[in-house]
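Please treat every number below as a calculation from the coordinates, not as lab data. All of these numbers come straight from a predicted model, not from anything done at the bench. Cβ atoms are built from the backbone, for glycine too; each structure is taken alone.
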Structure I
Amino acid sequence: MTKGTETRDRILDTAFRLAAREGLEGLSLAALAGELGLSKSGLFAHFDSKEELQLEMLRVASERFVDKVMRPAFKQPRGLPRVKALFENWRRWATDPSLPGGCVFVAASAELDDRDGPVRAYVVSQQRGLLQTIARAAKISVEVGHFRRDLDVDQFAFEFLAILLAFHHAQRLLRDPRAEQRARRAYARLVDDAAVRH
């Protein structure tokens, strides 16, 4: 690995942590330079603009989300164990101490929902991909007989994500000590509704 690549990786890692704490708008080149002990011109040697830095940092966040949430879940047996692992891994991701502000994508979604541009487009593509992945896991659960045949897997994905977003909100913003308990109860009801009736 070259020194330039190491520096770029260090910049992106710090940007990821800063964005988790301060949001995308808090990810200024000046703030990042201060965190790293670099000059702004040193940052510009690696990124041409704040927008390019935000996009690259979100790609890093996406890779980490896949590594911590998706990949381990899809190593689980097909069907309900995989769905449960997605839920548990995402819940842990949202409360990970290394993400002092919670999930970067939740913060970015709130910041960018009424804006246009490539950063918003990237966040939208990632969120759509997440919904498709949840729906695919639910579809597999139908195929293996854990979920009922008439399940609307897209609705299941919508409600699954809604539970996790509500958990993030209750945990991070409201600091509700019952946030996890409430999320687990909501998840249990969602799975019970989707389950095959014997």
Structure II
Amino acid sequence: MRTYVVFTALLAAAPFSSPSSAQSAEWQATEQTKTYAISGKTGPELYASIGARGPVVGSAGTRTIAHTTFDLKWSRNYQPQKDGSCRLVSAKPWMTITYTLPKPSAKLASGAQKSWDTFIAGLRHHEKVHGEHMKDMVDRILATTVGVAVPNDPKCQKIRQHIQTPLSEASLEQRQRSAEFDRVEMSNGGNVHRLILALLNGQ
């Protein structure tokens, strides 16, 4: 399982393409949302609670507002061929994507609730984009590995190592896309930055 940081809480800074194939069309990711409780009655109080209670990710123990993870397992059908090669005939992925988001533990006043609803809707949309990047990664793996054959591999051992290259390339591309998306979204004036400012200002 890999963890992808969505946004580091700004406690100090603020007042507080997918390959198309039949295989890719036949699988679906399971998506689930988990929440962590925060407290507060106003935007600044809610945001401060996010900074104190947000999920901790990475070896540095960084707290985030939200994050998205995936768990990916595969069933692969390797078949030896008459010419002594081995071919990956088919592959089936099982992917579970988990979105972790903040949730107020108590009912909010109407004004604060409206502001929160706007904030969490935007944050959820941001997370869903990360989820789409993860699904695209699986589609790329399917497109670049299924059908591949390795010569002189009657026991289908070499091919398992051979497909590690496209697997690594797809994973690297996914991480780079997510990192670039975060960079844009979190920069001054970016969507996530604007969501935070609107929450803090009660908009």
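So mean count of other Cβ atoms within 10 Å over residues 65-72, computed for just one structure, reads 20.8; which one of I, II is that? It was calculated from structure II.
If FRET efficiency 1/(1 + (r/R0)^6) of positions 57 and 185 (r between Cβ atoms, R0 = 30 Å, to 0.05) comes out at 0.30 when worked out from the coordinates, which of I, II was used? It must be structure I, since only it matches. To test your reading of the models, identify which of I, II gives 2.8 for distance in nm of label points 7 Å out along Cα→Cβ at positions 121 and 153 when calculated. Going label by label, the one that fits is I. Hey, helix-only ellipticity at 222 nm (-39500 (n - 2.57) for each DSSP H run of 4 or more, over all residues; to 500) derived from one of I, II reads -14500; which structure? The correct label is II.
Calculated for structures I, II, Kirkwood radius over Cα pairs in Å is largest in II.
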